[in-house]
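Taken together, the values in this text are just the output of simple stated rules run on the coordinates, not laboratory data. Treat the numbers as computed from the prediction; the structure is a model and nothing was measured. Cβ atoms are built from the backbone, for glycine too; each structure is taken alone.
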Structure 1
Amino acid sequence: MKKGIYILPNTLTLCGLFCGFYSILAALKGDYLYAAWAILAANVFDGLDGWVARLTSSTTRFGIELDSLSDLVAFGVAPAVMLYKWALEPFGRVGWAAAFLFVACGALRLARYNIQMGTSESKSFTGMPIPGAAIIVATLLIFYFEKWGTLPDKNYFILIFTIFLSVLMVSTLRFHGLKELDLSKRKPFWILVAIVMVLVVIIIHPQVALFLFAMIYLVGGLIENIFLYYRKRKQMSKTGVTK
């Protein structure tokens, strides 16, 4: 701290924290769409701060700790408050318990990630990353308002889905993230074409496209883990036969 801190990456982290704080205020006022879009904006800043820190070789322990605190607010507390005010409040104690479970599992997920950083989580994530869970929640709300435009009345699917995402964050399932893409190296041409196509789809209908991509990430991760589980079982059975 006596040597100073890097301004740019930490400022981007604080911008993400501000988006999370704004999302909480918007949710408390009943502006749920603003709250959801603010969470998505926080994800943009969360990606930028890490990318800038790696690009400028300005990664520090202070920045890592600040990023974790920002993530807890923007991707843990903010989505939980938004979910409770939007859909879980009619469930009473069960609703706020489910919202708290989301926050608690997000905090546990971040703590585990900080301990495992640089070791077992060098590439893929163990458990769903908390920004990924927040994106799914935010895009679900945006998609719901786009299709129905009303507040859900004791929607059990949203209640169960909140608990399901919470469990995924503290699970040992493998999920992928953008940090696996090394943008400093050359990539195949088709990757650039795919990025352009994704942007075009988002521009045409962002409310539906963002929710669709979030669901692809969720379902794709579950399918991959099922495949890995059965492949591991198959290898173990072969090993047992061989012995």
Structure 2
Amino acid sequence: MISRKKLRIKEANILRSHGWQYIPDLKGVELSPLFRGRPVISDTITPEEIEHVKNICPVDAFVDDPFGLDMGKCIFCKECHFACPQKIMFTNDYKIAASNREDLVIRVGQTKMDFDHSAVRPVIRKLFKQSLKLRQISAAGDNSSEMELNASGNVNFDMGRYGIEFLASPRHTDGIVITGPISENMADALQICYDAVPEPKIIILAGSDAIGGGMFVDSPAINRTFLDKYHIDLFVPGNPMHPLTFINGVLSLIGK
């Protein structure tokens, strides 16, 4: 029989070995260089290399006129980097959420992303700066982005310190967070949930599947017509997105 004192000593040693888990500053964290964040495309990339990476991209994430990489479609597989390691690189910059869909496209030579505060509806910062309650909807998601959203509220990241929380009932929330490419089977449920949220309300797309449809965009099982009817307030790219990407994006949105 282990005494209570020995159990406490054992627990203390475990906690000490784990180190300090709580993140005091969610805006100043530096992630591992292995993290796949904001891409950088060298201005020395050749037309032949451009054509090559466009052909190997599994989700057609590259765009033309001018050439760039659409993070809203990108699944961060790094196949383009493996093909041209000196011309396309992925940094550990996690602050890649945007208020405009077109801002997710990284162009040749671009070295940073700026959040467009002018695109944020004034009512959002007027009403939700101190408290924002959200309803997460998994519209045929694969549970990866959903797990990252769960992590956003755990003891490590604790976005609740800013008054940002997920609730069960859409009638008690200020907006919805959509994950997944939106299947036909979830289209009506998504609409019902959105309609239950009181005005004014916000819409956040979290993850590449939600923003661009991901690998499933051309499937007959997908129905993304919901996105054509409403204004999207925040785009959070990633496959899945990091909790810090989501939290910093929401903080930028509400002006906190």
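Among candidates 1, 2, the computation of Rg and Dmax of the Cα atoms in Å that gave 19.2, 64 used structure 1.
Once percent of Cα pairs over 19 Å apart, for residues 157-212 alone is calculated for all of 1, 2, which comes out largest?
Values: 1: 57; 2: 35.
When percent of Cα pairs over 19 Å apart, for residues 157-212 alone is calculated for 1, 2, structure 1 comes out on top.
Among the shown structures 1, 2, from which was the value 0.90 of FRET efficiency 1/(1 + (r/R0)^6) of positions 101 and 197 (r between Cβ atoms, R0 = 30 Å, to 0.05) calculated? So the calculation was done on 2.
Assuming 23 is relative contact order in percent (Cα under 8 Å, 6 or more apart) as calculated from a single structure, say which of 1, 2 it is.
2
When distance in nm of label points 7 Å out along Cα→Cβ at positions 13 and 173 is computed for each of 1, 2, which one produces 2.9?
Traced to structure 1.
As an exercise: helix-only ellipticity at 222 nm (-39500 (n - 2.57) for each DSSP H run of 4 or more, over all residues; to 500), calculated from one structure in 1, 2, equals -8500. Which structure is it? That value comes from structure 2.
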